[in-house]
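No value in this document is a laboratory result; all are computed from the given coordinates. The shown structure was predicted, so the numbers you read here are calculated from the model rather than taken from an experiment. Cβ atoms are built from the backbone, for glycine too; each structure is taken alone.
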Structure P
Amino acid sequence: MDIASILGLIIAFGIIGGAAYHQTHGNLMAFYSTEGVLLVIVGAICATMISLPMSNFLGIFGVMKKCFLYKETPLGVAILKLVEFAAVARKDGLLALEGRMAEVDEPFLAKGLRMVIDGQDHHDVESTLRLELFALGERHSIGKKAFAMMGNYAPAYGLMATIIGQVVMFQSMGGDISAIGAGLSVALLGTLYGSLFANIVCCPFADKLGIRAGQEMQLKELYLQGIMGIAAGDSPTALKQRLLSFLDGRTAIKVEETK
């Protein structure tokens, strides 16, 4: 579970809600506008739907889970596991890894190791895994782009709500003062909703997905290098030294000292 995303959302909305509650003496409904929600939030979502194929749009909801539920595998742990597999292969042969496959719960790593155990050509193994990495990167980029799109559209729809509210105000000049107030409310709340939706939800989610995509790609690249090293018969020590390049200096020293 991603505590940072959950805490960030709770604190952000808590601060804004607290300020609104304090300024209106508890009348939070003063900040609600059905028209504003429809124009800004629903409008931004619909604009994103127009921009994407339906299959990609529906995939947004699955991608969004990665902002809250993400099982992060430390690179150091992955390195030690690959080095352990390399030691088994070096001592007992590649076929000995068959008995260790139950320990592998990462599909990408399991696929690569099985290809190596089956005796497939090293170049074919690398080519296949590289294609999978490329496809994964494309899928991640679409998820990130979808939230970035909504973040771009939301302020524009907030501006539309503002313009509509101002038109209502101008048409009511010299008439019913309540209509002027209603128009002004829609105008201001539309701008508020556009800013909140873009800067608390859409853009942060897009940035978080970009970071998660980078982490996942880095982990899979590490797996790929480990698989190729095992296939080539590299010694565990040499493989470990190469894979430590994925870590920062302090973490690399800790992993290097781990037996």
Structure Q
Amino acid sequence: MADEHGYLLDNRQREAGRRFDAIAELFDAWTLEHLDRLGPLDGHHCWEVGAGGPGIPLALAERVGPSGRVLASDLDTSWLTGLPADRVEVRWHDVTRDPLPDERFDLVHARLLLVHLPDRAEVLRRLASAVRPGGWLVVEDADPALQPLACPDEHGPDQELANRVRRAFRARLAERGADLAFGRTLPRLLRAADLTEVAAEAYFPVTSPACRELEAATVRQLRDQLVGPDLPAADLDRHLANLRDTELDVTTAPLITCWGRRR
């Protein structure tokens, strides 16, 4: 989005595909482990909200089988390719403005979506209302304030620079209306939406090639917005070189996964 209150990491930009790949490598196994804990999905109807890339919709399509159905929605559906048309419907949908789908779902899942929305609590309530009785809402979102560093082990200038870049990124997120402490509020919000059996867990990888790729893709995508008096372009170039040429131990903000059941 182009306006100053829009989503900072616009999925229409070239680096979005690299970010989706890195996010999938980092978090898909964690996400699917938690979805599988809720029980078999064979024959179920699922809604993947703000799907981004095809990974989770494809995994859900495999789990629901030929008698199930998956709705994958987003503001930009161009990345949702290679999905089985007999099981997955891809739909352009603005979860902040558009009416909810007419049907109700056995599973509604959103990952790394609500933290960026100014009316995030109301959107969560609406998503909960799309769950059929006995079904599940699973929301996964970041909590950058819980662990704000790119390099928790800040033992040298490269790590200090990475943390300066991360502070600039967090500042841009806050300017766009992101709640940097949103993840920790999910249990309370799911209970307020009248869900039961609410529980949550948090995860973040300390270091991996995918962490470095996600960091690099994010910095490249936001380069013009990160440059400033305290972060000259030359420093960003050095940070990108460190990510490319060294095993810089960068991590992500914690991903908090929270689930609850509709009465």
Computed -24000 for helix-only ellipticity at 222 nm (-39500 (n - 2.57) for each DSSP H run of 4 or more, over all residues; to 500) - originating structure among P, Q: P
Structure with the greatest value (metric volume of the Cα convex hull per residue in Å³, set P, Q): P
Given 22 for relative contact order in percent (Cα under 8 Å, 6 or more apart), calculated: source structure among P, Q: Q
Answer label among P, Q for the case where distance in nm of label points 7 Å out along Cα→Cβ at positions 72 and 232, calculated from the coordinates, equals 4.5: Q
